[in-house]
Structure formats: C-alpha cells, structure tokens
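What follows are several structures.
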Structure 1
Amino acid sequence: MIDCDNIIQRYYTPGNPDYRVLVIHSRQVADLAVALCRRLMAQQPTLEIDVEFVREAAMLHDIGICQTDAPGIYCHGTQPYILHGILGRQMLDQLGLHRHALVCERHTGTGITAAEVVEQHLPIDPPRDLLPVTLEEKAVCYADKFFSKSHPGEPPRTLERVRRSLERFGGGTMARLDELVALFGDVATLTID
C-alpha cells in the first residue's frame, strides 16, 4: 500500500487550484473504478482484481497534468496535454511505481494505438500503442471517462455524453469504448460508495 497523498504533494501544493482539480477528479475516478471492479467480481467470482491497486492507480493516473499547458485546469507546464499520461508514467517510474506508471500512460481516451498516433499527428515519439491491458488498467481508463477535470465534483456523465465526447476520435476509440461498456456495464446502474 502506498501513500498517494504524499506522492501527489511532491508535485502539487495543497490548497492550490491544480491540486484541488487533481484530487477531486482522482477521488471520483477511484471511487467509480473500485465500484466497477467490485460489481464485476460479484458477477464473475473467479476474476481476481487488485482493488487496492485500482484505488491507488486511479488516485495517481493524472499526476502528469502539472507538466502540461492546460490553463483551464490551472496547469501551466510546457508540454501538450495529450502527453500527460506519458509524463505521469515518467514521474511514477522515477519513484519505482512501475505498475502505477503504466496506468498513467494507458488511460488517455480509451487508449491510443500507434496507428492513431500517426493518423492524428499526435506528438508521441516514437509512435506506440498506449492501450489499457489489465483489468485494473481498463477500470481506471473507463471510470476516467465519466468525470471532467474542468468541472471537478460534478456527478458522473451519462454514457451517452461520454460517447458524444469520444466520437471525434474515430472508430477505434468507439470500438474500445464499446468493449469497456461490455466488460464493466453502464455506470448509471451502479451505486458508488
């Protein structure tokens, strides 16, 4: 078990707006991701999901936003926002949290393929697949889609709204979203602790 608050406070100052945005959003994602995993394990008792890891990884999945140029969420770094997952991976790798670091890198959108990096001219060099692989990674990736950092604390988006927000990224993104929905179900029918 790791101290996520301590790790966050290495890069963010409590009380600052960027800290508030990150922590509120991350707690929402963590609570939803854990609830999704618990429901899935109740439906399929043979599945083994590391729920404590899911909570930790969800708390840290966006840690890299502080290095991006995203003034709408109080982040005044120099890197493009699309790189926040890769930057978060680097930050957590430096702390020896390699498994958590992979969640950072693989949670953006519904994951990103190397082909999409090239087609969309994304500043990811070299182009590579950044797709959630494990159930834990998929849970954080999916839960993240339901909460906006621009409006921290708001209730979860509807699945229809999530679909509309991702449509512009193409068929691959939508197919991966459909796979996540088939795996975890709609959050509208879920009770979040």
Structure 2
Amino acid sequence: MLTNQTVTSFLDALSSADPTPGGGSAAALVGATGASLLAMVAGMPKSRTNSAEERTALDQAHGVLLAHRATLIDLIDRDAAAYDLVIAAFRRPKGTDEEKAARRAAVQEATRVATEVPLETIRACVETMKAGRAAAAHGNPNAASDVKVGYRLLMAAAEGAKDNVEINLGGLTDAALQSQIRESATALMVEADAHVREVVLT
C-alpha cells in the first residue's frame, strides 16, 4: 500500500515513470496533509479565548477532522487502484464479439470508478473545510497560519482531484452520468472556494 511507505519512498514513486501513483493519489495526500494541520490546531490545549464553549467546539471538530483525514488517506490508494482497474479493463481480450462487448462494459465500469474516486476526494476536502471552521474561529491565534496553510492545501487537493474527474469524464459514454458527476464536482468546487475565501482571504 502506498500509505505504508515513507514520505521519501512515496515521492520516489511519484517521480518514477510508472503511471501510479499519479496526480489523483497526490491530491488525496495533499488533502490529508491539510486535514492534519487543521486537526493539529483543533487539538491544541489553548484556544482563542480559552472558554469552555470553544473547547467543546474544538474537541468535536478534532474528531471529525481526523475522520476526514482517514478518508483522504484511504483515497490515496483507492485512486491508484482505480487507475489500475482501467488499465486491466483495456487489456481484456477482444477477439470475439462477446469479448468486445465484455471489454466495453468493463472499460465503462472502470472509468466510472476512476471518475467517482477523485469526486470523493473533492467531497472529502470540502467536508474537511467545513469541520475546520471551528479551528479557524476558535483555534489558538498563534496557529492562524497553520489554519490558512491547511485550507490552501485542501483547495489545491480539490482542484487537482477535479482535474482528474474532468479527464476521466471524457471516457464515459453515459451522458446522464457525465452530467451528474460534472454538476456535483462543480457545486463542490464552488463550496470549497467559498470556504477558502472566508477563512484565508479575510
């Protein structure tokens, strides 16, 4: 599993000529890094005013942020597996009409998975941003830059994942599914942009 590698080993794998891990896995890793920073701030013993209400809000956010971090970590391997699934589908035999039909169906199913996995990455980034609002509002002021870096990383991860959604959408023949996924990705990116603007740019 990619997530069991050291940081250096993972980066070596990214920089190799092998197609996996690729941009989708990298995006999920970046998102998990952003989630980790927000969890760090939420878990700090000191908050903005050290009130009991802030402590409760931060403690609740901390658990949610760690859960989203776990999702993004899982998506690192899932993205690579989705690409491998597409490659395997294209390598299926196509000597007979039956084989050709089975191959086409396998390619479409694999492409659907490869499109929906990065969509999940975008969604996980947005949900992390939502949970991170507690860290932004109540976290230790000395960690304000960590919050901003976390949000910037989550936005970069979402944007990278959306690029992967778009490139895989072209391989889908189901126009209704294409439209549904594209609309979902666009709506999520609008939400992500709003969170970043409110937390980072204000």
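Starting from the value 1.9: which structure in 1, 2 was distance in nm of label points 7 Å out along Cα→Cβ at positions 53 and 93 calculated from?
The read-out was computed on structure 1.
Can you spot which of 1, 2 the value 2.9 was calculated from, given it is distance in nm of label points 7 Å out along Cα→Cβ at positions 5 and 85?
That value comes from structure 1.
Given that mean count of other Cβ atoms within 10 Å over residues 61-68, derived from a single structure, equals 20.4, which label among 1, 2 identifies that structure?
2
Using helix-only ellipticity at 222 nm (-39500 (n - 2.57) for each DSSP H run of 4 or more, over all residues; to 500) as the calculated read-out, with -28500 as its value, let me know the right label among 1, 2.
It must be structure 2, since only it matches.
Tell me which structure, out of 1, 2, gives 1.16 once Cα Rg over 2.2 N^0.38 Å is calculated.
Only structure 2 yields this read-out.
For relative contact order in percent (Cα under 8 Å, 6 or more apart), which of 1, 2 scores largest?
Top value of relative contact order in percent (Cα under 8 Å, 6 or more apart), among 1, 2, belongs to structure 2.
Every number here is computed from the coordinates shown, using simple stated rules; none is lab data. Since the structure is predicted, the reported quantities are computational estimates derived from the model, not experimental observations. Cβ atoms are built from the backbone, for glycine too; each structure is taken alone.
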